[in-house]
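The following blocks contain the structures, represented as structure tokens.
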Structure P
Amino acid sequence: MSVSEPHIKEGSCSYCADAPINHALSALESVVSVTLDNYLKKFIKYVPFFVKDFADSFPKFLFRTFAFFKLAKFSPDIERSASFRSRIIWEEAKKRGILMEQVIFLNKPLDFYRARLNGRNIYFESIPTRPESPEMRVNWDDKVIMKREFKKHNLPIPAYFDFNFFSPKNKSKTIREIFSKLQKPIIVKPRVGSRGRHTVTNIHTLEQFQEGLRIAGAICPCLIVEEHLQGSVCRATFVGGVLAGFYRGHAPTLVGDGKKTIRELIIEKDKNRHSRVEPIRISKELCDHILRSGFKLDDILPQGVSLSLTHRIGRLFGGKTVEMIDDLHPSFIPILEKAEKIVSLPVVGFDCIIPDPTKEESSQKWGIIECNTLPFIDLHYYALEGKPRNIAGMIWDLWG
């Protein structure tokens, strides 16, 4: 690759990790998003086509208006790209002779771009996907909506409940009922949102569950509570209906020797880490995570005991990822293709929990846990092991 690799960013909130956000603003946005989702699908079929066409062209109108009043400009400087996902798209555009520019609003780079393609300008957020069909207005990034729809089609998903802090039904009795109905351990996470922000895993007790609701609810009062499937976090990315990449992620994990403390084992692991792996950062989130497994930082980890340090995967958090599409067991492919057909998007990523993707799918308990309509395709480029996939090239190929 011709660009440097992404590195972890420091933030003030350990539960936001490398992607800090304004908690209050995120909570407001999530409420608006979930509320609109409940009504938009029913309403959209009655909207005249010219109104839908205007909505699709609104970003172009907005950015051109900002540029006219000198509030925004279009920059050709790739160094200001807002994400590595966008930068990979930009690198591929340059190889193909496609002029791509970034929207700079009030001197702040946004993750919005325009590209000159086939004699016309296209405007997009991060990934240049073709416009969706007018009938496609489901928010597949909403974890509850995705699981509800996938359940109808008998796709593998974990057992789940949705939880809303604003609902009068969600009192202490309801919290206890939800906790009692799910097999332990369980997970609590925001219903909308990405990058594992304020997700709490490995919950075993009612007290831990109540704390998980508080942590996740800080950025989104609409939550999803689900069964904690055991296995690796995997990402299947589709482009134009074709499985373009499949990677398997591992969280940093310690194995006890009966002599060293967890803190000492972390220090030892960091000294021996791969040059491309970021050091493990001891944070409140990490301490809370291992506490739910019954340990504290200065406890001696018993010999042979395996301890995961976080729910976050990959080299940015002290773990690793493997791009392994060629090693994926073929039994998974028709199931993932069925999910892609249901979503019917030009580019989409599915997060799954799978114990071993190289073995027959029916031999293990696994499930699709999330859908990403704007997937981080750079993950397929920067895996520690495996051959990178040119997903950006496949995306530009969709435009002909």
Structure Q
Amino acid sequence: MKFWDIGIDRSKFDLELEKKLLLENMDYLSSMSVEEQTLYKKWVELQEPSMIRRKSTIAGFYDWQWKPTDITNKELTISEINELDPYVRIVENSDEMMKWTHIRKMIHTMSWSANPGRNVKVYVIDRTSGKLLGQISLASDVTSIKVRDNYIGWKKEDKFEKGKLNNTTIASTIVCTQPLGFNFLGGKLIAAMTTTPAIRDYWKQKYDNVLIGVTTTSLYGVHSQYNGLPHFKTLGESTGQTATKPDDDVYIPWSHWLKTNHPEQFEDAISRTGPKQNVINCILKHIGVSAKTYHHGFKRGVYLAQMYDNGNEFLRSEIEESDLVMKKKFVEGVDYINRWWKPKAIRRYEKLYDENRLKPEDLYYIDGIGCSWDSFKYQYLKDVGR
């Protein structure tokens, strides 16, 4: 239980009290490892009143996930992997978007936050069984990532004045169901599906921009599911110069304070990439605390799926759209993905099978709704990042 739940009056904004709550919360979060902090944010998300109210509905989505019939039956499981026929289904109506969000919260260790700007939600589904293989969300790309910008050769003029940032997207969610992920390299499959013709066509239709590249980042440095994936190039690591984000219990009162007392700063903060981060930096400045004090230092791997041979030249405004030449593997789309992924998935499964290291468990956080943090951590921390 948080100490402001045991009788402290927060009906009025008391600057000194709120400062104390903010800094104690950020100190607590800063004491955690990246894995523990990631799981803690997930637990906080699961305690939202809307999640508790809809728990029975969310539980009903569990059976939609793909699973092998019997993971210990080697011949049958290999045949089921070979029969998989993945495709992307883009989510457009509001009811489906809510369902997508609930499932995303159940199967992904990282908490969900919808980015401002462009946002495309996608299911990856097996056409053979009709079951869910994973989820994707594509958002407006991050305005500045040093290693990506250096690789492209990007200047601010290209990104903003000439609008080339609209020709890339960040895959803010790439998640597969379990046990597909651990046992069959399902994360690599879902990552590759971000580059399919159906997604490129939708981006062009919806936003009237050709989609040149997909950026993504990993939670735990450059050792991730994106390594060895022919669709993505490893560019390096982020700087890790991002402040720890406090719990909403303490953040929201401060956000309202900034909006009321410094509206121009608030509007500027929320209009740029990373709005919550920008607001936090403003708040810390106002209370005389350096944002660097709470930089978590968690570096993330940065990856780019550059789908054209001369895509960087286009992003640097050196050639026109009509000059673009797409790489063959992206032209072939799902056919190439299946030819590449299925043999690797089967080899991975056979190796785990032979070494008695299969993990048949699924991952669905339904029992985390309404449980204590200590219980949640005990049950799930060992599997974070698996």
(request) Tell me which of P, Q gives 3.6 when you compute distance in nm of label points 7 Å out along Cα→Cβ at positions 26 and 106. (result) Q
(request) Using helix-only ellipticity at 222 nm (-39500 (n - 2.57) for each DSSP H run of 4 or more, over all residues; to 500) as the calculated read-out, with -12500 as its value, let me know the right label among P, Q. (result) Q
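Can you say which of P, Q returns 3.4 when distance in nm of label points 7 Å out along Cα→Cβ at positions 146 and 282 is computed? Intermediate values should be presented prior to the final figure.
Numbers: P: 3.4; Q: 2.6.
Only one of P, Q returns 3.4 for distance in nm of label points 7 Å out along Cα→Cβ at positions 146 and 282, namely P.
Thinking of P, Q, which structure, once relative contact order in percent (Cα under 8 Å, 6 or more apart) is computed, gives back 23?
Numbers: P: 17; Q: 23.
Structure Q accounts for this read-out.
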(request) For the read-out Cα extents along the principal axes in Å, for residues 194-289 alone, a value of 48, 39, 22 was computed from one structure; give its label from P, Q. (result) P
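Read-outs throughout are calculated quantities, based only on the coordinates presented, and are distinct from any laboratory measurement. Predicted, not measured: the structure shown is a model, and the values here were computed from it. Cβ atoms are built from the backbone, for glycine too; each structure is taken alone.
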